[in-house]
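Structures incoming, each one as structure tokens.
Read the figures in this text as sums done on the coordinates, not as results from a lab. Worth saying up front: this structure is predicted, and the values here are computed from it rather than measured. Cβ atoms are built from the backbone, for glycine too; each structure is taken alone.
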Structure I
Amino acid sequence: MQPQIVRATGDLTAWGALIGWFVGVLPSIATGLTALWFGILITEKLTGKPFHELVRCAWRKLFG
């Protein structure tokens, strides 16, 4: 249940930041974080795996 709450909060925050950027009220840092969040979501959709598992797998490949 908790990961769904975190995901929903992240999604709402990202959408709000994107809309705020279009309106011109948010700085570029918020826009960058929004782009990062959507990048994570797209990666999860394409691979079918949670992002933390992808990071853990990449970490093990790089650092043993």
Structure II
Amino acid sequence: MFECEKCHTYETEYDYKNHEMICKKCGHIEKIEPKQAVCCHCSQPHIQWTWFHPSGCDKCGKSFVD
């Protein structure tokens, strides 16, 4: 779980489908904006939503979180 920007509790979870952080305690929703990133293994560009999403490169198949 992650810290909520509104109530500062650690009740926030990431919604992979809608790319949002949602606090289960207060209901605060933070929309995540995509960023351009480069794979550390093959140097190909990709879209990154969070440091853990995507968890790997769709071009070379290597993991970003190992």
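In this comparison of I, II, the computed figure 4.0 for distance in nm of label points 7 Å out along Cα→Cβ at positions 8 and 56 is attributed to II. Matching task: 1.2 is the computed value of distance in nm of label points 7 Å out along Cα→Cβ at positions 32 and 48. Pick the structure from I, II. Computed on structure II. I have 0 for helix-only ellipticity at 222 nm (-39500 (n - 2.57) for each DSSP H run of 4 or more, over all residues; to 500), calculated from one of the structures I, II. Which structure is it? Answer by label: II. Computing relative contact order in percent (Cα under 8 Å, 6 or more apart) across structures I, II gives 17 for structure II.
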